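Student: Before anything else, here is the set of structures, which you'll find just below.
Values in this text are rule-based calculations from the coordinates and carry no lab data. Since we're looking at a predicted model, the values are computed, not measured. Cβ atoms are built from the backbone, for glycine too; each structure is taken alone.
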Structure I
Amino acid sequence: MKKYDGFTLIELMVVLIVIAIFASIAIPSYQQYMRKRDLAVAQQVSLRIASELERFRSKNFSYKGFNPDYLYSNYDSDSGELYLPEGSDSTNAKYLLTLVDGTTQTPLSIELDDDGNETISSESVTGLNWSIKAIPINTEYDAILLTSIGVRCARTYITDNDLTDIDAYIGCGDDAKKW
């Protein structure tokens, strides 16, 4: 009887089935890990900015004029926005972090006119409190809110309705999670 070298079709099918089973377990687990990692980055950046805000206030007696571009070079002081992770832009970001005055919901930075006076939009900033929201670019990630008055919550972003309270800087809604 002649001996054949190689694999039979059944052996190859068994190997493919085993690989498919491993992939069906590993890929969702990896995706969940990446979502948790990106959320942790957004939380870490939010807490770092919050710490720097308190340091700024202890020196200036107000949050008005705070600009974290010395921490994050891609921070846009005109809009109060920062794409995360650091160094990303609108095409490859995971989160869009926004830092605003807690009362007026305008950026804390001060805009000066040609004479060196504050502009009208800058004069409206009270500097008494602040709010930071980090909204995920993709769904199924957690959106977070952190404020100087003690709100610290997260909510899974599935539809735009999930972001209503966070966008208003008042909380995370009924399904809020603490972080």
Structure II
Amino acid sequence: NYPQWSQSVMMFIGGKGKDDYLTGAAAPPPKGDPKFKSWRAENNMVMSWLINSMDTEIGQNFLFYGSAKEIWDAAKETYSDNENTVEFFEIKCVLHDIRQGDLTVTQYYNTLSRYWQQLDIFKESDWECPGDHLKYKKIMEKERIVKFLVGLNKNLDEVRGRIFGTKPLPSLWEAFSEVRREES
């Protein structure tokens, strides 16, 4: 699953401070440059992280690439279906149909959260205006609050009504906390 793999790998490599090797910002110095040996060692380390994070059969295809960026770009080209339309559609369908049912409120909320996080991977992050990003986050938060509340079991109608009656709506986390307290 390319979107989850790439997100996980970017978090790991970024956490090591080596994500510039994936983006190309850490370009190789000329071979005669004293910094080349250090660049090559770090690049090889990132390449090994990438290859070792893949299934063996997949990783073998990337063993002879020259840089971490080449592996990163080739993996994206090979395993990402660009917009991941099918996966996006499948996640949206699951989110549409999911209800609390036999789950506890915490299990239901955590399940929704996992699918929302997967969905967030598909979101574009290049905003021309930073304010647009904040507006979008508010809209998404409201939609998620509504989805969470609508999917709750009937025995939680009273707390659902109280939350919907709150102006402004509480945050998703606050709504979850209130419903969880009511369930206890």
Structure III
Amino acid sequence: MLKDKKVVMIGGSSGIGLESAKQLIAHGAEVIIASRSEDKLRNAKEQLGDRATAYTLDTTQEQQVQSFFEKIGQFDHLVVSAAETSGGSFLQTDTALARKLFENKFWGQYYAAKYGASKILPNGSITLFSGVVAYKSMVGSAILGAVNAAISNLGQTLALELAPIRVNIVSPGIIDTPSRSKMAE
């Protein structure tokens, strides 16, 4: 089902995105990974081999995202796992940090869906990444929960507006990835 499909994986240089890219390639897909970290991209490209192409992309920069999609052309599926997931106590979290979290996680996915949708081939899809704290409140997750809830609502609305393009929202819990390596057991 994925053989010879072209999949754009924004956030494909580490964590869930990199593992997803590996699985997509194992199932015959051609994968385009994008990330703002050139070092992570280089490392990911070495792991993924010839069926992957890597692009540097800062999803907080709307014009960069628009140019990226113009450059890569048409494709079958868009997966946006790129995200910052910092959090902390609501009263202790600096407003600038809260804005940065929205900028990185919400607006990055918004821009990707906005500029990628017109490039998606028939029977294609968009997969956005929310998170379990959109639905299950936890101490220290007020801002991340709000961001994730916004992404979930965006995805549900896009599923209606962009049909027949499928729009899915993945809401993972805490996953053992390098970004979570400093978390207490």
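Student: Using the calculated result 2.3 for distance in nm of label points 7 Å out along Cα→Cβ at positions 25 and 41, pick out the matching structure from I, II, III.
Tutor: That value comes from structure II.
Student: Moving on to the next point. When semi-axes √(5λ) of the Cα gyration tensor in Å, for residues 73-160 alone is computed for each of I, II, III, which one produces 28, 13, 9?
Tutor: Derived from the structure labelled III.
Student: Upon calculation of mean count of other Cβ atoms within 10 Å over residues 33-40 from the atomic coordinates, which of the structures I, II, III produces 18.9?
Tutor: Attributed to the structure labelled III.
Student: Work out the source of 20.2 here, i.e. which of I, II, III gives that when mean count of other Cβ atoms within 10 Å over residues 17-24 is computed.
Tutor: III
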